[in-house]
1. Identify the structure, out of I, II, from whose coordinates relative contact order in percent (Cα under 8 Å, 6 or more apart) was calculated to give 22.
2. If helix-only ellipticity at 222 nm (-39500 (n - 2.57) for each DSSP H run of 4 or more, over all residues; to 500) computes to -2000, which of I, II did it come from?
3. Using mean count of other Cβ atoms within 10 Å over residues 79-86, single out the structure from I, II with the greatest value.
4. Here FRET efficiency 1/(1 + (r/R0)^6) of positions 183 and 239 (r between Cβ atoms, R0 = 30 Å, to 0.05) has been calculated and equals 0.85, so which of I, II was it run on?
5. Given 1.25 as the derived value for Cα Rg over 2.2 N^0.38 Å, for residues 95-230 alone, which of the supplied structures I, II does it correspond to?
6. Work out which structure the value 9 belongs to, where percent of Cα pairs over 37 Å apart was derived from one of I, II.
Structure I
Amino acid sequence: MDELARQFINRYQGGFPIEEQPFASIAAELDSDASSLIAMVQELLDEGVLSRFGPLYDASSMGGSITLAALSVPPERFDEIAELVNALPEVAHNYQREHELNMWFVLATETPERLQQTIDHIEQTANLPVYNFPKLQTFYLGLQLELDASGGVCTRPIPGPLKLGGMIIDELDRSIVQATQEGLPLQKAPYTEVAASCGCDTNTVLRHMRRMLERGVIRRIGAVPNHYKLGLRGNGMSVWDVDDERLQELGARVGRLDFVSHCYERPRHLPRWPYNLFAMVHGHDRDEVTEKLPEIATLLGSACRQHEVLFSTRILKKTGLRLVD
């Protein structure tokens, strides 16, 4: 990876400017030019170094719903059920994990009613129960990567508070989301193209996107690196059975660990699933992830009765939020 690409990824996993000529502004800072920068971003996308480039939207902040769900799929039906689940636009991510509950997917919908309808549809079509794990508390959310000059990669915390204000989006906001949910146009004036597709002027798009960013509907705008492609191939969803009365205190402390990228309270499903604290840990391989787990266990101490780590073995789908007509 050349120096321009490394600097761009390190600096712009968030904070991409909402202005008429954003690539020109960044290019000046990186001692390049807008055309070269745009070509580089396209190349990184083509090579799979970036999963996407543009705004990341939060369904719950725009009045919708988002949840993590799981299925226990018989091995002989796994590919069939994966195809069924992945075909739904409400499914943003889908992973195969090593566990009895072996398919884990994120559902994002515009309304809470649509979320339950989607769960019902999966259960009826697959003839399998869906285990629903909505977020009850968010202790930390953020995975950013730092690339060094030798090609090494590590995770780093996202600075600043988590924005969870939310807002009711209007029809123009919805049009902007639909125009950018697969990424920003790779042009010198990307927001002008968005405005053209939405039937308004550039300044209006800039104003609406700034408002959505301020209210948390847009979590961030920028490059989304493919951590697998960059060398972080260990992906462990660690789950912990923590005393309810101490969960808020201990969950916040786990979320502050520099190797934890996501940390939530989610409901138990007894007797099959006793865990209420979810902490995602990334590393270069499984051994590195496994070596980090004792630090969480020590922090939780006697307040934790048991835990497991579910390693992902295959990415089945990864698209992000999709609004559909």
Structure II
Amino acid sequence: MYAVLCLGAVVLAAACGGATAADSPAKVSFVEGDKKIDVMIGGKLFTSYMFDEKLTKPVLYPLVTPSGVKVNRGFPFEKVQGETTDHPHHIGIFFTYDEVNGEGFWNNTTSPPQIQHVKVTKMLPGDGKGELCTVMNWAGKNGVLLEEKRTMVFSVQPGQYEIDFSIDLTAKDRKVEFGDTKEGMFAIRTAQWLREKDGTGRYFSSEGGKKSGDIWGTRARWVALEGEKDGKTLGIAILNHAPSTNYPTFWHARDYGLFAANPLGQLAFEKGRKAANPTALALTLEPGQSAHFNFHVVIYEGPRSAEQLELLFAKRSK
């Protein structure tokens, strides 16, 4: 029983660096290694799709800007001086969820449950764009619950990198119920310097939120997190696009460096925000039924305004 993972587009926009409009687009290529696939842009490492059996889910690590600055936390792959080691399940970029038929796929650091890489179904390099597709199982203690089909298309534009994530979860041979929990779903654990709590990070959202406390538990089409590193303004934005499930997503944005979009935690978030009439999403998939998710991640150099991100959102929504 399989889950197809096709990885699509995280948007990394850079105000400096990268090709100019007159340049030909950099080549996006893939290098297969031991339990990983490196994604190269112009011959330089952008990120790696990592799927070692010791991991409880495939992850993308590291994630670097066009000038080579890493924006996610090194732990547990690398030891970085002064970096925290809390929440060991927060690794790179990851997609998982707690309370799937009562099993916790989010907090666990041992398996089962585990999201298991099965195979690569497509690996297509190209000038300015490359596509990687794989198959995964969401395996519980008593068998596979979900098949995941995910597409990531890695691309490069003048001054920016992109990845578009298109993900489908399909129930296998039994009904699958997702609890409404804050512990999910599409997430990045950021580098120490990008934390809002004790770093230089500052959140802002499509709905006007200006910090994690304003944004946590609210719906928004996109959220960005900016900070300062070595004299540069760098940032990450995550964009959510229809027809993604329960669009626009809720946000599990934390000041300590967890930056997550969670469309399924509706009841937990509405209760947390003290909504007048909190209601559960209670997503349930019968065997053969699917739920679709679509996210873009933007990692950029140079400050970004809400207006600039709105233009990017509109372009990606076409």
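Rule-based calculations on the coordinates, nothing more; no lab input. Just so we're clear, the structure is a prediction, and the values are computed from it rather than from any experiment. Cβ atoms are built from the backbone, for glycine too; each structure is taken alone.
1. Answer by label: II.
2. II
3. I
4. II
5. II
6. II
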